[in-house]
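Structures for review follow.
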Structure I
Amino acid sequence: MRRQRGMVALELALVLPILLALLTAVVYYGRLTYTYAVTQKAAAAGTRYLSSVAPVNLKSPVLASQESLLAQALVQSELSALGLTAAVEVDCDGISCNMLGNVPAEVSTTIVVWVPNILPGYLPELTEQRLVIRRSTRYVGN
């Protein structure tokens, strides 16, 4: 009986580091996948909003600028659940919407999110991952 207790402790000592490493990898990549899904949803929301803006608003540089800022604010509010640093860019036909001066054929939202390593000391080469999400759709108007 006493000998078996020692074997169990030895097996645990051999297997536990491997299991902890696997658990850490699952937690890290699960967080990365969750961040990707939330960012993808936020990009879709910003692009969907901008694709349905009234054409008269996109023809005026002042109103187009306001609509772009509103789409960016919508994306930022969706990303606030992550609590991460993100850069959001909204454009119409590849340029800023307020510089177009016409109704665009395509609108897009680009989000760059920096995901820090939440496990300091473990996998130091994964200090920060950068996700770049771009969502485009054709402009449909209102």
Structure II
Amino acid sequence: MNKTYLKLSLDLDFVLIAITAPLKDYTLCHKINKNLEFDLEKIDDHEVYYNVDEAPLAFSRYHFFVDEGEIDYYLVNNRNSEGFLIPEMNKVDFFVIIQQFIGRDELDFILNRLNKLPDIQVAAQINPLKLKSKENLVM
């Protein structure tokens, strides 16, 4: 009998920015909205199932959609009371996920503006393909 294998591949075609900031999610969201002229709004939490027989872990999530270029921006908390969204990045507090192509100039602009905020210790681009828990970032 022939065996058929199902091969799955994750859509990791997005820009990932890691942010370290000792702020509440709604405070960071407000500061990003003011500084970058975004309109991030709270949406349903991002739920991740670590084990099939356990309840999912929920991480707060904010969304902003730009019609021009059809770009989705997500601000996702990396921490909750029970663990981390990306455990190997336990020093990171938040992730900004940009789904759709943006130019290098626009990405540099966003990174520079984020790093100029006094409450943000660091904001840096991360390659999602190098993360062990990358599947947790699929929105």
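Taken together, the values in this text are just the output of simple stated rules run on the coordinates, not laboratory data. This one's a predicted model, so the numbers in the text were calculated from it and none came from an experiment. Cβ atoms are built from the backbone, for glycine too; each structure is taken alone.
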Highest-scoring structure on distance in nm of label points 7 Å out along Cα→Cβ at positions 41 and 57 (candidates I, II) is II
Ranked on volume of the Cα convex hull per residue in Å³, which label among I, II comes first with the largest value?
II
Consider the structures I, II: one of them gives 6.0 for distance in nm of label points 7 Å out along Cα→Cβ at positions 17 and 105 as calculated from the coordinates. Say which.
I
Answer label among I, II for the case where helix-only ellipticity at 222 nm (-39500 (n - 2.57) for each DSSP H run of 4 or more, over all residues; to 500), calculated from the coordinates, equals -19000:
I
Given a value of 33 for relative contact order in percent (Cα under 8 Å, 6 or more apart), point me to the structure among I, II it was derived from.
II
To test your reading of the models, identify which of I, II gives 4.4 for distance in nm of label points 7 Å out along Cα→Cβ at positions 73 and 121 when calculated.
I
